[in-house]
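Quick heads-up: structures coming right below.
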Structure I
Amino acid sequence: MTDTRATGYDGLASRFVPEDEFRAFLLACFGLAGHELFLGHADRLAEDLRDVPPEVRFPAFCTYREVSGHFAMGYDVGVEGYLVDRVGRREFTERFAARFDAYVLYGDTEPPGLWTVILPDGSRLCAAMEEGEDDSFVLDAATAPVPGLPEVPVIPGLG
């Protein structure tokens, strides 16, 4: 039995990942059997769970949604403590970025108002972001260039 607490891994990805590919990734990443994972679009959550008995618990519970701006997809993954021991937040984000050739924004230990961005090659940078209406997310500045986003100002001392 693990003492690690259940937690959530949420992020924004520059590439929208189809559900079947995302499912395969999550199962492999956490070493899960199919029945241990719930994955569904955030807008269809009630519909997808309609026939699931209320006592059923999923060790990994994930929703995703389309977003706009500099990102195409947002995801929220809730995981039991023993899965946190298998794959931590940073490792999960690095694996996602590499597998789907995307840059991924997530929260780690950065100062308030800043975020960590993992690039497909595993490198990290810090970024400031503005959240607009209708799930629009735009990077305002970053500590290094973001591939494909030459318009994002580079401020090496950001934060």
Structure II
Amino acid sequence: MKMTIEESKINNFELIQTLFPEKILANGSLIDISLPPLQIIQEFKTLSETRRKLRNLGIYTLISLKNIYIQLNQESCLKIIDQYIHGIGWHDLQYICFLDIQPSNIYIHIIFNRVTPQGKLIDIKCLGANWQQYEVLRQSCSLIIDNPVHNKYLQRRFCKCCG
């Protein structure tokens, strides 16, 4: 499996509107994802406005998992995302996540608000995935892919209940 993590700064949250009809709305934090897209965008803007002079309001992360040898469902992808976000320490940020699940490729789109609920700011100088982020992603994927519950090959090989 090939993994890539691309991070870029965004100056507004309109990307949410673009992703809404095209991708699977998967998860969010500090946001009600059942709201209409424009209201979600407004919620992101409201938090960002606590830092008046901020130009780059958010961070867009695209995680690509290519050539996956097992079929992952939305629930499995959510576990990978949750473990990854906790692993990099951004679980306390407002974010929304979209999935594009294809037969052997998965694309995870995450939009983070740079302003924390406490009014602190995530520095955009940290953009650009480093080896630690790739290691966290690798471990997050391994916990799901190498689990016999999600991997039929491993079920047959290691499960005593299967003949």
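Among the shown structures I, II, from which was the value 18.6 of mean count of other Cβ atoms within 10 Å over residues 55-62 calculated? Walk me through the intermediate numbers first.
Working: I: 14.6; II: 18.6.
The read-out comes from structure II.
Can you say which of I, II returns 2.8 when distance in nm of label points 7 Å out along Cα→Cβ at positions 39 and 63 is computed?
Details: I: 1.7; II: 2.8.
Going label by label, the one that fits is II.
The value 19.9 for mean count of other Cβ atoms within 10 Å over residues 7-14 was derived from one model only; which of I, II is it?
On the way: I: 19.9; II: 14.6.
Computed on structure I.
When relative contact order in percent (Cα under 8 Å, 6 or more apart) is calculated, the result is 30; to which of the structures I, II does this value belong?
Values: I: 22; II: 30.
Of the structures listed, the value fits II.
A value of 3.5 was derived for distance in nm of label points 7 Å out along Cα→Cβ at positions 47 and 71; which structure in I, II was it taken from?
On the way: I: 2.4; II: 3.5.
Working through the options, I get structure II.
Consider the structures I, II: one of them gives 32, 16, 13 for semi-axes √(5λ) of the Cα gyration tensor in Å as calculated from the coordinates. Say which. Each step should come with its number before you reach the end.
On the way: I: 29, 18, 14; II: 32, 16, 13.
Working through the options, I get structure II.
I, II: which one has helix-only ellipticity at 222 nm (-39500 (n - 2.57) for each DSSP H run of 4 or more, over all residues; to 500), as calculated, at -10500? Please report the intermediate quantities before stating the final value.
Numbers: I: -6000; II: -10500.
Checking each candidate, the match is II.
Out of I, II, which has the highest value for FRET efficiency 1/(1 + (r/R0)^6) of positions 15 and 143 (r between Cβ atoms, R0 = 35 Å, to 0.05)? The partial results should precede the final answer.
Numbers: I: 0.95; II: 0.75.
If we compare FRET efficiency 1/(1 + (r/R0)^6) of positions 15 and 143 (r between Cβ atoms, R0 = 35 Å, to 0.05) over I, II, the biggest value is for I.
The numbers here are math on the coordinates, done by the rules we state, and not lab data. Just so you know, these numbers come straight off a predicted model, no measurement behind them. Cβ atoms are built from the backbone, for glycine too; each structure is taken alone.
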